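Presented below are the structures under discussion, each in the form of structure tokens.
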Structure I
Amino acid sequence: MSNRPRSAANAGRALRALLLSAFLAGCGGGGGSADSSGSGTLGVSLTDAPACGFNAVNLTVRQVRVHQSSDASGDAGGWSEITLNPARKINLLDLTNGVLEYLGETALPAGHYTQLRLMLSANDASNPFRNSVVRSSAPGAQIALITPSAVQTGIKLVHGFDVPAGGRMDLVLDFDACKSVVALGNGGFLLKPVVKAIPSTFNGIRGFVHASLLGGNVMVSAQTNGTIVRATVPDMSTGAFVLARLDAGHYDVVLTADGRATAVVNAVPVESSGVVAISTEADPIVLPVSATRTISGNAILNPPGAADEAVVVAAKQTFGGIPTVTVQWQAADLLTGAYALTLPVGAPLLGTYLVGGTLPIPLDPQVALAGQYTVEASASGYQTQSISRDMSAADVIQDFALVP
């Protein structure tokens, strides 16, 4: 995960993002009265969740293509394009806390569309780092990111949307860099894209973490039933965070940092518009110092699956039956199956958001959960395995072999 000061360029991008968010909110993500033209406008923006263990995840975007058929091949007729000229190299890790990278817009025949492809420029001898990563452990060196399918056919997203006659539709593509970059045991990395369309209207959950946490890989996530829906890192100068563009509903907000106990704010309500606060700059969330233990091993597929199918290992905790949250997770190395999760063993904190209540929200230690985890291994097409482990006394070795 990246924890770096926001540069002047990033500050400018954040301002542009806020202006764009206000514009999108005014557009309502679509709509408009019909006219005789029979065409409308599609705008596309990119945003991101934080990436684990990287200072940069760079993708060079050259085009966005859309089609009315979800089954259309790349060489079929009927495609419409937004072309970036020149192609734009984007560090996905600049796009947290609701920041958007506006890719462009195009006029389209009004109607229903179901397929979108994000096209990347390929790495080649003239520019081997168009798509690359920079590891937090080696911040000066770019490593070429292998992107075979994304370059050849585009990153495919099947998502229905309507372009209204005389109006516009704005799509926001959430590119999850943490889930999309998979280690290859030989020191290389593969792009296995995880992208979804999210609401364009700016809403969500905001708050502040204490300044003492900002050098320790802080991550804030909105979860439902242990599934991470949105994640971000706080601003390094202020501790402010925003979990933006969430579907209406209730979320558990989970805060983690290196060498600190976990904190959970339960049942935070999110409306389709507006932003709800769970902490303030005057009363930021503080995570107590905690000892840590490591659970590690190999997580493999038996028999092996697709070349880019990795086992995801997640450490979860359940608070009195509700909620269950993911504290840490990692995709096992594609070649070796190796994984390692470093987890706090101090008592996690739990607080509940009360509508009409006041801030700060009391966060109470859950002593019975100190060091207690359910470790879960999963992969598409394979049976999920889980096991309970007490991490409080010593590191743990745990192997998984998933079967169909």
Structure II
Amino acid sequence: MSTRRITPSGPIHGSMTPPGSKSITNRALVCAALATGTSTLRGALHSDDTSVMIDCLSKLGIDVQAEWNSHTLTVAGCGGQIPATNADLFVGNSGTTVRFLTAMAALGTGEYRFDGVERMRERPIQDLLDALTQLGVDATSEMATGAPPVIVRSSGLAGGSTTVAGNISSQYLSGLLMAAPCASGDTTIGVDGELVSRPYVEMTMAVMNSFGGHVGSGSQSFQIKGQQTYRACDYTVEPDASAASYFWAAAAITGGSVTVQHLSRQALQGDVAFCDCLQRMGCDVDFQDDSITVTGQPLHGIDVDMNAISDTVQTLAAVALFAAGPTSIRGVAHNRHKETDRIGDLATELRKLGATVRETDDGLVITPVALTSATIETYDDHRMAMSLALAGLRIPGVEILNPECTAKTYPHYFEDLDQLIAQTNLG
């Protein structure tokens, strides 16, 4: 297994633009695929997760042409009618792909099977299957585990009323929302219990709206008119705010100043609120119309509910290593069901780096003690690699195992981090 050693940098000062948002790219791909006409997606992310989405859409009969040099995708929409009547789809370890396309497949007429890597076969999807079953779709876990492989047998989506659990993943609801406008009748979706990561649902509805899909919503119920027509459009994908969190965190950890371009407080992505966490920890944050700058200051621990920005938990955990006092992260019990157990496995790696970590029912409490070098296991989780690499900006001798796993959402992460450090040295 390959490793990457991180070299302490001193305070980092620079400016950068992350690649396009994975979350927005995959949502825009689904809406464009269901649209009437040909859409152009600009600023799209080229990564493992978006590549498997494109491959699966192609096997469903959707023509997607990629010009990765310009980060542009051209999608010939199917007008809400899935062309393929049979498909065996490999989703890798992409949660958005399997959950969005399982719902989308309900619009087809035929049989569709979804499978992925070993970890994907451990990731829950039963709540989505139950919701589709309530809508008259034959959607089952092939091995009766509540996880992929999944088989969808459908003769079209008629609409109706359904309830989906909200406490495991907002992607179940997002998948249903994107498919529902193309149903033959109206659909009402109720959410059972707390809805985790609500900003991602708001993002879904915003992307849908750009393609002409409309949702009526309250706090726990969503109403979607059937027989809507998604319209092809020219759509620009925002830079990835989750990816940006690593560079803002680098400023916090090193006491430097980093500006991320083309993101603002008004971004579709809720993860820009990660900067509020850094501000609470002592950093200076400057929100502009087209950029956000974080300047590191002496850090102190905080108590924070990260339910709405759970993809940045590992990033904040890396910052917490350099804060005075404990940092308590709450509201993220669902993180155990991600690419890896992002509570238990994260705690293991933080302890290697010299922190005392106490796991709780819905998060963890991190107290730095005596920081030390370590070789970090990444569990094939891109966010584990990217976030805990930041510890090496201050701690000598930190090595990251399997750094290539960042290809899931950010293939050039380490090169971009090196370039940002190089800006500091040139300055």
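Bear in mind that the values in this text are calculations on the coordinates, not laboratory data. Remember, it's a predicted structure, so these values are computed and weren't measured experimentally. Cβ atoms are built from the backbone, for glycine too; each structure is taken alone.
For which of the structures I, II does the calculation of relative contact order in percent (Cα under 8 Å, 6 or more apart) return 15? Attributed to the structure labelled I. When distance in nm of label points 7 Å out along Cα→Cβ at positions 133 and 333 is calculated for each of the structures I, II, the largest result comes from II.
Of structures I, II, the largest value of distance in nm of label points 7 Å out along Cα→Cβ at positions 165 and 341 belongs to I. Here helix-only ellipticity at 222 nm (-39500 (n - 2.57) for each DSSP H run of 4 or more, over all residues; to 500) was derived from just one of the structures I, II, and that gives -2000; the source is I. Structures I, II were shown, and distance in nm of label points 7 Å out along Cα→Cβ at positions 61 and 221 at 2.4 was computed from I.
Using mean projected area of the Cα convex hull in nm² as the calculated read-out, with 18.3 as its value, let me know the right label among I, II. Answer by label: II. Given 40, 37, 27 as the derived value for Cα extents along the principal axes in Å, for residues 189-292 alone, which of the supplied structures I, II does it correspond to? Attributed to the structure labelled I. Computing Cα Rg over 2.2 N^0.38 Å, for residues 101-172 alone across structures I, II gives 1.51 for structure I. So distance in nm of label points 7 Å out along Cα→Cβ at positions 365 and 381, computed for just one structure, reads 4.8; which one of I, II is that? The structure behind it is I.
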